[in-house]
Structure P
Amino acid sequence: MRVFWRVARHALIWPLVAACLYLTAAALGALVPGPVAKVAPGEGPPVEVGLIAGPIHYDFILPATPETRAALGFAAEGGVPVEAHGVQHVLVGWGSAGFYTTAGSYGDIAASTVLRAATGDASVLRVEVYGALPEGFDYPRLRLTAGQYTALLALIANTRSGPAVRGAGFSDTDAFFEANGGFHLFRTCNTWITEALRAAGHPAGIWTPTPYAVTLSLWWHAP
């Protein structure tokens with residue numbers, strides 16, 4: 001019996017230790033600056049880009065400018081009404097194909113789907129459109145130069161690798177698209193956010209696998 005409890009204790013302790021190490025490394029990765037692309041300022045006024053956080057996931061919220069609509073033309077072809085009258089914002093996110101496309105609550109996601117996301121899964125890009133956001137809705141905002149915003153849009157467009165995923169979507173105005181890059185525990189939807197920012201010439205942490213790490217990175221590396 002004593003041996004059983006010793007084994008059980010180790011079985012509980014080591015996952016907890018691993019989780020603590022992972023979260024500690026995520027905080028450090030948010031503080032350590034990653035390589036930032038050199039991007040020319042470009043011509044035109046600055047562009048405000050937002051980031052919206054959920055319990056485990058960050059998304060970009062982009063202004064529905066003509067440049068945004070043109071760069072995301074593939075989304076229109078996939079059924080997302082990016083050109084529709086009244087659209088003011090475009091939400092873009094990247095994540096695990098199995099986990100991200102599961103509609104409903106987190107309770108609807110099978111354990112096998114979670115395990116595949118953690119150990120290695122294909123990825124998808126989600127595009128959604130909105131009109132005016134609720135009054136008083138608060139979220140982090142970044143001001144990018146015209147050149148930086150063009151670079152960000154280019155990275156988003158190049159992340160998409162294929163057509164819309166049939167049967168996947170959370171609403172009548174969104175779609176998921178096959179995407180480049182594999183998803184796993186060390187390259188998550190949140191690391192994609194800071195990778196995209198650094199590719200656009202905006203400073204960010206070198207590794208941000210959790211929403212908290214992204215939040216910490218945005219605060220620490222604020223220009």
Structure Q
Amino acid sequence: MSDSPMEAANPLTGSDFTQSTEPFRLFSEWLDEAGRTEPNDPNAMTLATVDEDGLPDARMVLLKGLDARGFVFFTNTMSAKGRELAATPKAALVFHWKSLRRQVRVRGPVEQVTDTEADVYFATRPRLSQIGAWASQQSQPLEGRFAFEAAVAATTAKYALGSVPRPPHWTGFRIVPTAIEFWHDRPFRLHDRIVFRRPEPTGDWTRTRLYP
């Protein structure tokens with residue numbers, strides 16, 4: 001691929017990311033940079049799913065795992081997103097790092113992580129977060145804050161001694177991308193956009209530059 005003058009190294013990035021050939025490596029580099037510049041939660045991402053009527057649903061979650069298989073987050077499977085992913089195991093993600101003027105979009109099918117993966121991550125959570133995973137009926141109606149605090153107190157008493165086991169309804173999901181788009185702000189809205197696509201989760205990546 002030849003580069004025009006518009007494709008020269010971006011002075012805001014220090015290197016020309018448009019020449020990258022492996023999206024997971026490029027994402028890891030951007031995430032590392034965001035970890036040094038974002039004031040809060042550089043691993044925050046918008047997770048978009050669809051409900052039973054096909055209506056899009058979106059919320060912020062935290063990326064808790066990344067490897068060559070995909071992007072992992074954890075949740076209560078009885079939550080709205082858990083139920084929606086069970087019915088339609090496809091999702092989209094958006095990372096936005098305002099400090100870097102960058103965003104990444106991810107799309108693909110979703111799979112549940114193994115019990116071992118879920119157990120390992122659950123064991124790293126703060127104890128009160130583990131308690132909350134048992135006490136919260138996520139996304140269900142709550143008659144008042146006191147009811148939730150009472151559930152937390154009851155669960156705390158139940159697991160007063162020893163470790164807190166992982167609830168059977170709490171696990172992780174992995175988005176296995178078939179498309180990853182990298183966007184970087186440029187002056188006058190002449191932004192850089194590079195999208196990596198593959199026909200299936202095990203296929204080879206192709207790279208395409210997009211108009212901004």
Structure R
Amino acid sequence: MKVAENLIHIKQQISDACQRVNRTPDEVKLIAVTKYVSINRAKEALEAGIINLGENRDDGLLAKWEVLEDKPHWHFIGTLQTRKVKNIIDKVEYIHSLDRVSLAEEINKRASKKVKCLVQVNVSQEESKHGLAPEDVIDFIKSLQPYENISIEGLMTMAPFIDDEEMLRTCFRRLKDLRDQVKNCNLEFAPCTELSMGMSNDFVIAIEEGATMVRIGTALVGQVS
């Protein structure tokens with residue numbers, strides 16, 4: 001299907017989810033995850049009116065940047081190797097995967113302006129997933145105060161790929177509770193208003209539990225094109 005057709009369906013699901021929990025759709029930023037699709041498919045997403053595109057590898061982002069440049073708002077959503085920071089730092093709007101001090105140091109060093117970052121949290125405690133343990137998040141964020149080029153805009157997580165709705169809700173609620181704890185610290189460099197959670201299989205639940213950013217690939221742009 002065309003991206004524009006998929007987008008109509010996704011927007012309706014977002015609207016319905018928001019209505020159920022007394023939110024408005026403009027509270028939710030839709031990020032089209034284009035990591036598995038062609039440059040032409042990413043361009044199609046942009047032409048359909050999607051302004052936020054997500055990539056998880058520096059080479060994928062750079063290839064699409066060559067064609068699309070800064071027309072979209074680029075989100076780096078994958079694990080970011082320290083040595084790759086210099087390749088993408090001046091091209092991305094958000095980095096969703098800050099999870100260690102060495103990465104913060106490199107971002108701060110390479111950035112020419114303040115970079116919007118989200119701290120990745122492994123809420124489900126799965127060994128296969130990256131991110132900080134929930135109990136380490138607040139101390140980690142407080143340790144970032146010296147880095148003047150970093151703004152902690154929120155938290156990100158990947159829920160388990162399961163059908164257990166209650167377990168998914170628990171995962172998302174834990175991230176929201178943690179986000180609220182960070183907000184209550186009133187750290188100037190960490191407004192922490194964003195919740196990046198929810199993908200093609202669970203974004204409706206994530207929105208009902210407070211997501212402000214959803215990262216949708218397969219349901220929106222497909223898997224391979």
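Read the figures in this text as sums done on the coordinates, not as results from a lab. Note that this is a predicted model, so its numbers are computed, not measured.
Thinking of P, Q, R, which structure, once Cα Rg over 2.2 N^0.38 Å, for residues 70-173 alone is computed, gives back 1.25? Matching structure: Q.
Rg and Dmax of the Cα atoms in Å was computed and gave 18.9, 73; which structure, P, Q, R, did it come from? Walk me through the numbers on the way to the answer.
Working: P: 18.9, 73; Q: 19.9, 66; R: 16.7, 48.
Answer for the origin of the read-out: P.
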